[in-house]
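Down below are the structures I want you to see.
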Structure 1
Amino acid sequence: MNDVAIHWFRQDLRLSDNPALCKACERGGLLPIYILDDVTAGPDAMGAASRWWLHEALAMLNRQLGGHLRLYRGDARQIIPALAKSYGASSVSWTRCYEPWRVKRDKEIVDRLQALNSESIRLNGSLLWEPWDIKKQDGTPYKVFTPFFRKGCLQAIPPAAPMAAPEKIEYASALADDGAVALASLGLLPDIAWHEQMVPHWDIGEEGASKALERFLEEGLNGYKSGRDFPSLPHVSRLSPYLHWGHISPNQIWHALEALEEGDIPARDMDHFRSELAWREFSHSLLYYNQDLATKPLQNKFAQLEWRDDPVALTAWQKGKTGIPIVDAGMRELWQTGYMHNRVRMIVASFLVKNLRTDWRKGEAWFWDTLVDADLANNAASWQWVAGCGADAAPYFRIFNPVLQAEKFDPEGHYIRRFVPELASLPNKYLFQPWTAPEPVLSRAGVTLGQTYPLPIVDLKASREAALEAYHALS
């Protein structure tokens, strides 16, 4: 096999159901590569949690590839054509990504490969449907989720059946001087050992993704529609980082649902989980058609909203020291695990944007840096949804009361006690708002407000009224 086929791994870090990789294996001896390109990423370069995950994922992928994965660092617009020329590659394949900077970069690379007579193979392996495949009858993209899901996704051509991993891979001989570097040279691990606490919470890689899906189907899907809102229950898939990094494809998940025996899982649970997969598709559609989704509100009037600039309050929110237990629990879960339960994500985001009146983009930036599933489309679309300025967003005047949310969705306090252990001995009556507890109750629980646990940094009622006043000023 004389032809060399380069496969450029990006967010498709798996061997199974990888159409672009399979195509490369058909074309010639495989040269599998990964490029850490912070040059063209600019402000969208990966955050710290993502970089840690990537470090582990690349090590795992390299083992799957028998040690043949080649790593590079720099501008992919320069590296890809240079490799194609050095190896005389007949083709370069990759799985499409939809971030604006990647779309722009990929077009430039295609042009440069064409000048070298090297074919560029670009295939979908990240979404159930391409963004341009789900549109309204008039040809415009959907701006409201429900018709996107019901009329768009569910009426579209069903997702393709997953492909098997290549049975056998013939590898191209690597050149000693092609610029490849060692994994450690990518500098992906944090300077401090913050990431070490996340390690026990994740089984990174393709096999870990398969186990997570199997566990969810067996233990979490039944009861998903209602149970997914309770952070101490197992009715969450935790598949989001595996989907983002491509350790598993959405097609594999969709068809795993289809393979379940009819009647095993209530239809309402199946439908709701499919809608969550569709929300991911909707977010990517929004990003594809609104390239400044992460920086500009989709509803223009919100560009005039006046935000408070309070670095002390922002830091308290980031560190989980706001004095509001459910908010602090969520932010500490994020810091300790690189993940946060979805219901709690909405609570902490609403608190930041509406009670603290802090620009939603600051919250988006913190999530970008600390989430292992940080995804530009999902992150930006979800923050705009909570802030009330996005497509099909929750109205700005919908302000989550974090105390009522905690009482409803963590009624026994299991989640709060896990992540805010200094409040563990408080009775449920006061756990959700410890500032209302009598001094003897606090003393028996070993709680000293302002010392062992902070007083609330904002009055919930007054801050809600201030947020509504700011919103009405836009009208």
Structure 2
Amino acid sequence: MTIAERPTGLPVLIQGGMGVGVSGWRLARAVARTGQLGVVSGVALDVVLARRLQQGDPSGDLRRALEAFPFPAVSEGILERYFVAGGIAPGVPYRPVPRLGLRPHRGRTELIAAANFVEVFLAREGHDGPVGVNYLEKIQMATPAAAYGAMLAGVDYVLMGAGIPSEIPRLLDALAAHRPAQVSVTVAGAAADQRHTADLDPADLYGASRPAPLKRTSLLAIVSSDILATYLARKPETRPDGFILEGPSAGGHSAPPRGRMRLDDAGEPLYGPRDHVDTGKVAALGLPFWLAGGYGRPGGLARALRIGAAGVQVGTAFALCRESGLDDKLRRGLLDAAADGTLVVRNDPHASPAGFPFKVAEVPGTLADPDVYAARPRLCDLGHLRTPYLRDGGSVGYRCPAEPVDTYTRKGRPADDTTGRRCLCNGLVGAIGLGQHRPDGYEEPPLLTLGRDLAFLDDLPDDYTAADVVGRLLHGTEHA
């Protein structure tokens, strides 16, 4: 298949949704302007919006986007609570946002919905290219409000991985019609017949006057198995609009190896033939698919097109470009380390509280540094990766293996679960320059994640742009 022979209306390139704010609206907009799919990360946008407003929103972009949010009372409440003209003083802690939970919380719902609207609105501004938003299925309690906010802004695609997004097609159907919607939430220890849900009634946001129906966004399920793709495609109510087939070399979270977890001599998961997706079986499902994980190198797109893919998803090349949301000093440090051959990216089986292997860039002064990790006080004050569990007596509690060890063990789990766990929530927020700082001078250290394939850097200029990445990937594929 050549690019010219592909189905029309589909992107050839998907820019990956990365980290917390790494694939922010500036990056997604830059990619979408080239006609390819620009993607914002939808993870922890409530924290990102609240902290950027507390920094004073110097460009005014956030306030301009909030003015466009269709429910003005919500925007006004958020600005009153979080906006600080001129920004908070150095050393003043950021005001906290409500943590995710199963109990209804109006302020939390409003902030999540508005934050997703803002990010997608700004990414879509000034062009007619496609924009998507990436979510983790693991963060179930935020999904209904987050997806609704993104759809209010006209998002074209929802991308979802880190789990089985079988309920998302029905969620998107309901939200497009402004109907009450919900997704199931996994609660550890709950019986099979005990269902817990995260719910959203859009009327709680729009009030008495129902808006016009929204565009029903397309769903791309991020999977690492043809078995899972077949499972999702078997019924209309679970069938996505396409698949992103992600290999183990991709950045961020990756699926664990099938079967018993085995580690190599470096302590990283071993993947074998069972962990490779049978693209022929996926193609037979009749849905478009894109390949991810190592396809940013020369010839990757042409190779994907030859086996019938609609294109590729690329993350790391965009994570290091000029429009990336990474703190610029950290970004340039990663580029320098990659250039001199000293950058190491490790697939750590223990780093993430989510329980999935997670790619960690081993950079001194970050949470990957053993000394920094040992010195950081253990706490879980953002809590996006907390696991709900059933307490004795039937109420729901929350725990995270990155929280203090004694706190975690009091919740019925072994101390071994906490070994090596990094606080991804705080670390990833710190990577975009929004780490918490406290009156005693303590500042949250960042955590950096990248894919392992950095060969693309050989063909890009210094301090390259997102358009440079798109141009390099598309070059020479017209007849591939």
Value -8000 of helix-only ellipticity at 222 nm (-39500 (n - 2.57) for each DSSP H run of 4 or more, over all residues; to 500) was derived from the coordinates of, among 1, 2, structure 2
Value 0.85, calculated as FRET efficiency 1/(1 + (r/R0)^6) of positions 367 and 407 (r between Cβ atoms, R0 = 25 Å, to 0.05) from one of 1, 2, is from structure 2
Comparing mean count of other Cβ atoms within 10 Å over residues 167-174 across structures 1, 2, the largest value goes to 2
When 1, 2 are compared on mean count of other Cβ atoms within 10 Å over residues 87-94, the highest value belongs to 1
Taking mean count of other Cβ atoms within 10 Å over residues 119-126 for each of 1, 2, the highest value is that of structure 2
The value 17.9 for mean count of other Cβ atoms within 10 Å over residues 175-182, derived from one of 1, 2, belongs to structure 2
The value 28.4 for mean count of other Cβ atoms within 10 Å over residues 111-118, derived from one of 1, 2, belongs to structure 2
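All of the numbers you see were taken from the coordinates with simple rules; none came from a lab. In this text the structure is predicted, and so the values were computed from the model without any measurement. Cβ atoms are built from the backbone, for glycine too; each structure is taken alone.
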